[in-house]
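Nothing in this text is a laboratory measurement; each read-out follows from the coordinates by a stated rule. Given the structure is predicted, the values throughout are model-derived calculations rather than measurements. Cβ atoms are built from the backbone, for glycine too; each structure is taken alone.
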Structure I
Amino acid sequence: MNILVIGANGQLGHQLCLTLATLGHVKALTRDDLDLSSPLEVMVRLHQLAQTFIPDVVINSAAYTAVDKAESEPALALAVNAQSVAEIAKFAAHQRATLVHYSTDYVFDGFGHTPWREDDVPHPLSVYGQSKWQGEQAVMLHCPKHLIFRTSWVVGTHGGNFLKTMLRLAAERDQLRVVADQVGVPTSTELLAKATGNALTRLVANANANANEADTRWGIYHLAASGETNWCDYARYLVAGALQRGAKLKTQPEAIEAITTAQYPLPAPRPLNSRLNTEKFQTTFQMQLADWREGVDHILDQLIQRPQP
């Protein structure tokens, strides 16, 4: 396969380039190569690229993810997360390529306690969530051969994320206060990349075996690690794991205070319920999704050098 990865310098894009290299030739585009803040530039640049590289798969892992800043930059968030996504979808369709696009639990309002299913009606509360929902609609409108993976609380060894922020703060402070009434699941970039590769491999195998049949597996999937937690318990788990691996931290797990969302007001509202039902993905692509702790432990192992005995 010729695989085009957009957003290759992000934490997910970086891992996708590493993992998917076993499936074929990966062409990586960073933000410097393709600036999604300009939909016109995206259209022009992609068609220029097609003169030398014809993709079988287009993967868009780029996004405007500054959730709070998006409230004051709605035009930019919309350009990156929806308008440029529409151009990517049109390009993929023109090349007869499969488009893989990543979305978020923020397309839901976060009410209730039941894990969200793919057919639940989105109702985003923030500019970021609205822009991502419009991006999903653009993909569905313009590119029939698409996989939209909604995920949550993405974490990896590359780039910035909650895990790294907590470890930095725990090294600087004796005590932390972390929200405990938002429930979801940390999902590692490694799990997302492996799941993406598995889905693509199965789709290609089916296409080769049934060349004259339309594949019914295109569409939206919820893709996240198994289990659930809240941000405070997640932070406690991180600090305990880092200490076990020999990290020098000032904060102890028991010194992390649980607070409510109301006690930590932010410009953009957060969904309290970010649980995602992943049965459809696991059944369709015959892949069991590991517990979130497994992915987090692997990241801690990579980030923290254990002391030698």
Structure II
Amino acid sequence: MAAVVLAVLGLAIGIGYYVIYVIPLQHTIIKVNDAEIDIDYFIRRMLIADPTNDVFTMIETITNEELIRQGAPRYGISVTEDELMAELRNSARGENETISETEFQSWYRDQRNESGLSDAEFKELALTSLTGLRLQQFFAERVSTVAEQVHLHYIMFSTYEDALEATVRLEDGEDFADLARELSIDEASAELGGDMGWWPLDALGIQYDTTFLTPPDWMFELGIGQVSAPTMMDQEAMMFAVFMVSERATARDIDEDLLEIVKSRQIEMWLNNEMSIQTITLHGRNNGFDSETHAWISWQLSRRQGQ
């Protein structure tokens, strides 16, 4: 009887463990068209990056990887395993001229073990990374050096009230450049009277020089001489700006520095477009990705980190 009780108890514990710890890990968390990513892989990827990373950032990262895997063949882009291993050897070699097979295998084993992924998963992740680089190069090589552009000017403020007061003064006829020199908290642009130079649409919303700018697409909709409403530029630092377009060109050579920025953004722009046309859904422990799933993932991360 005691043996039967112990057997039943052991079975109950085993079933409980399977239900609590195993089954939820097999649930799908991201589905991109027909490809499914389960929670177990998602959590292991979170542990590689940083257990404190935002869950939604990792959702975006893994979704982008799957979009690259599915999209690259449409452009005739692929990476063979031999090409992948050659690239990994280059990474392992570093600045050394050569690397022995023993040294490479040791490096490879360490990298894979540290990742917590299986050999197939590790290779697939590296393959996707290399494919993404080739896809980016493919798009960059096809970027036109001529584009529609606007000549932008801006004034940066530390408060919304200051920005609003400046728009009133500008509407009353004060000169934009003079106000920029007087009021802008960005010293570099203030010396230039707020002149940002010529910008193509694809270069907006990035970091250029020392100022972080996020002007949205509506910059191209401003009329010549029209001043924008105060726009938040940095939510954390609570910085605001007003913009003005002084000139517009339908076809103008892109500045060399900005052309490199435009080229570097091509994969990002492609991914944003793919997000809108492919079927992407989030799932979880219940019918969808909810607060319970988010909390369960956070618990799993803290639990595994403590092991």
Structure III
Amino acid sequence: MSRVPARLQHRHAVGLLLLLGVIVTCCRPVVASQPTARKFLVVGYLPEYRVGNLDETVCQHLDELVFFSVEPRSNGTLDTSRLKPAAVKLLRNLKQKYRFRLRLCIGGWERSTAFATCTADDAARRRFINQMITCCHSRGFDGVDLDWEHPKGAAQQAAYTRLIVETKAAFRLQKLSVTAAIAGWQQLSAVAAKSLDRIHLMSYDTEGQHSTLLQARKDIQRLREAGIPAARICLGLPFYGRSLDKTRTAHTYAEIVRRFAPAPTVDQINGIYFNGPSTIRRKTRLADSGGLAGVSIWEIGQDARGPRSLLRVISQSRRVTTDRR
């Protein structure tokens, strides 16, 4: 048998490798880019007056806890008298144990009086923003939730927009985030909405049956038509009911369960309208299927414990969805 020169052997080997490479490449299945998981958030508000009776096991269902405790003063400083060191220590320990994000709520119902004054003045507004940054860093909060209830007129709307835009700019440098709670009917400028990391849509406290599934659909649609992306909206869910008479008295869900033991499909009993497990499940799925960021709850201290818990219903109803962006 004649011997093939080494140079030719090398050429043949290289050619064979190239041919095999082409075959492997052609036969390899084409794999589409994999979608990334979208986290559906469960955000729970907790007022400072509920901390003492908090069942910490509810934290296993939360992605974020918003602590309702601080309000602004007219000069831009913060009234932190309700932000007790013992409560902060407890929340930080729970944050580490259950791995949720911790947010500080600024304002809220009956705690919003000074917003108009402190946001109208440039120096007071800067002081306000700096104090929020200091408060977050010194106490272990990941950001703030602004809750002005509610701006009135064009001047206050413009001042609120300036506050949100400037807060976001300052917080970005500090690696803090900013959200805002707004009522279902409340207007929010496009510039303000764009500057927020997330909007907590308070789809409750309307007249009559104060938080129906139909109302939730309308409130979501209004924000979407205003150009706010679904992925930056959390649908607000009430863990309380209201009397249908003129008093509109609030009743915690835990109280309603204790007094009346309503069936899971019932939303109205003894003249009180509330959201039972069936409606909470449908609202959670509405938010999830609509691509919303998640749900926000006012508030987790009002929930029933054990198998009647609404927070448990939410946790069981959400699913991991995908986002192909």
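Overview of values
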| read-out | value |
| --- | --- |
| Distance in nm of label points 7 Å out along Cα→Cβ at positions 170 and 298 from the coordinates reads 2.6; which among I, II, III | III |
| Structure responsible for 1.10, with Rg/Rh (Cα atoms, Kirkwood Rh) calculated and labels I, II, III on offer | II |
| Origin of the value -0.42, -0.81, -0.99, -1.31, where log10 I(q)/I(0) by the Debye sum over Cα atoms at q = 0.12, 0.17, 0.19, 0.23 Å⁻¹, for residues 82-185 alone was derived from one of I, II, III | III |
| Read-out mean count of other Cβ atoms within 10 Å over residues 74-81, computed value 15.4, structure in I, II, III | III |
| With Rg and Dmax of the Cα atoms in Å, for residues 178-289 alone derived as 15.0, 46, matching label from I, II, III | III |
